[in-house]
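Take a look at the structures listed below.
Derivation of every value follows stated rules applied to the coordinates shown; laboratory data play no part. In this text the structure is predicted, and so the values were computed from the model without any measurement. Cβ atoms are built from the backbone, for glycine too; each structure is taken alone.
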Structure 1
Amino acid sequence: MKIVVEDVLTAISQDRDVYFPTGLTTPLKISKKIWRPYSRVFRIEARTGDGVRYFWVKLFKVPKNFQEMADKYLARLQTEFDIATQLQQAFENMPGVQVVAPLAVFPQFGAVATWESRGKPFSDLIDQYGRRWSKKNHDQSLLDYAFKSGRALARLQEFTLTDQVFQPQELIEYIDIRLQRLVKNNRAPFSGKERKMVRDYLDRQIPAVPAAECRISGVHSDFGAFNVLAEDGCITLSDFTSYKLGSTYVDLTYFHHRLGGFLHKPVFREELIRQLQQQFLAGYGGAGVERHHMFTLSLLRHTINNFSSLARNRRGGLGRIPLPHVRLFNRRIFKIYRKWLHDICK
């Protein structure tokens, strides 16, 4: 699929009355380009009768003759546009929380356009203000953003809740595939005995999951602080490309898990990161949710998944082997994950 952002801009300009009711005073202008492995992202400047506005155009790049992959990515674009459109209603009366506003989708170009939202990724703010030497005058804002992220997730799930029932047994195959990869990977310090330890834990815990923990709702699938834009006390949820239906614990534990990932680097304040995790759960509103069977099982899923992904990472060095400092950092994470697994599954 050829990447031609000009075709998208032409299509939008031809329907300017629909997209820009107050009119365009100058042609649409590309102000920024971001190259990604499977997509190109463009920031577009639109000068209208109301002033200057910006929107983003994402175009997927799919290798030639890979029609199945092309269909997959085009479906994701449509999903991203559709769910963002639907969620506008869910958050219209929720102060301080919103969802990125979709502008248009163009399957013929493999493109989706969304209005620019204010703010920086919440993860960037944690990286900037959560270090050991950072001043603490931003801590309250960070905690507020974490709380609002929890509230936002609860509202998203409430709005998309289904009558379907999640089958916890599905976790066994998903997790065990990744356990087998870890055992076979020479770069991963993980043994067959440890695989059995985790499998035995799953066999013990899954039958004990109560029906109340088996709800299915919309799942963002990449619900981390990096996909939450934050500024002036407001947050905006972004990037619904991988949206699907699934367990209500997937996004909940993923956000919690990714916050904990900051502690892999000793430069961050552990007390603050733990408080952010607690504020996120408080905003979500499920009293004692971290003690639920499915919370631990879902957290186990994310941990094993990330463990496996890091062990298979071959980017960045000669012969596509991780560079020494990357291998050293990964060994630190492997040690943290193994200790956690032994503590949970013993």
Structure 2
Amino acid sequence: MAFHMTIKRKREFQMKTICFILFFLFTCSAFAQNDTKYFSADFNEDGIVDELTVTYFIGTLDFASYTDGATKTQYKLPYQRQETKHSLVKVTPLPNYFTDSIGAKALPKIDSLMFSVPLTKKADQSLLWLLDNYVTKTILNNTYFTGYSIFQSAWTKQKPALPKNYRLLITDTLLLKGLYSSHQLKDTCSAAYVTYLGKYHSSAISLNRNDVNAVYPIRLDSAKNFQLFQSAHGIFIKKDSLYSWVFVSDGALYNNIQKVEWESIIDVKTYNDYVIVLNQPYPAIQNSLFIVDWKRGKIVELNRKFLLSKFPDARYMENIQVTEDYLIIFAKNKPSSEDLHEIKIDLRVVLEEMMKL
């Protein structure tokens, strides 16, 4: 018995030692990933030195705080880093101090110390599509739809170049309201930086293709009257000789988790002049289905209870097909499930209701 207890205690000691080492390594890693820098200068040009503290996480701005040297008032500038908000759009509300005469002098100086993503005054069409939908997003509670939004179609002669990362300074009141609401920010600041992680349109990892390093944009099967192209997170079409974005997936806008490093679109189908999009909510399971009416500039998110009413335990829609006037959905309880449910939806009924919005 004594020998048995000795072996048991030895194993317990070994396990405790391993746990301690792992905890130590994790802690060291966390500290290594965080980096804080301190700056002192008369940023607002009032003759008194101000302070700026900037904290980065894995090379990305986490948050910053600015202290006015004269008043000793501290202003915080949070940044929704990628690990905590799965969205292509990041919102940094600017305290009203930075829109007043004194703080406005400091902002250009501290801007370059906080951000590595360039500031621009011009947004590309994919972000403009997103911002339109942030402004017009409307929550519904009816049989067919959980929400809809309206966008202004913008047609260009050149095939869209997939965007890079950049920032905008936003002061539009309605847009700020939509951004704050979708990003669950209880804020009333009259200006905000919007950082667009556009590079993930072309650099995200493919989840459903043999080549995980897919080269975007990918040309999809064409509809009768237009051609489809897909990035990792968006869709644009070619009609005659013109191009237009018709969909951009975004975790905050659609309240659906998605890891932007991974492709967020599973399947795309067409029905007449409508585009039907099934999204990938990785790393979550419950995904969503959208119908885009690009002629009218309207998008709806279909009600999952309506789509999956016959199989209420199903949460994951694996793929879709369109056969004549019907949408066929293949659904599972979860991605690893073997049981596949086939669901048939009459698109004529759905689109008739969509026309009423």
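Which of 1, 2 yields 197 for volume of the Cα convex hull per residue in Å³, as computed? Of the options listed, only 2 reproduces it. Comparing relative contact order in percent (Cα under 8 Å, 6 or more apart) across structures 1, 2, the highest figure is found for 1. Computing helix-only ellipticity at 222 nm (-39500 (n - 2.57) for each DSSP H run of 4 or more, over all residues; to 500) across structures 1, 2 gives -16000 for structure 1. Work out which structure the value 15.6 belongs to, where mean count of other Cβ atoms within 10 Å over residues 120-127 was derived from one of 1, 2. Checking each candidate, the match is 2. Suppose mean count of other Cβ atoms within 10 Å over residues 88-95 works out to 23.0; of 1, 2, which structure was it derived from? Traced to structure 2.
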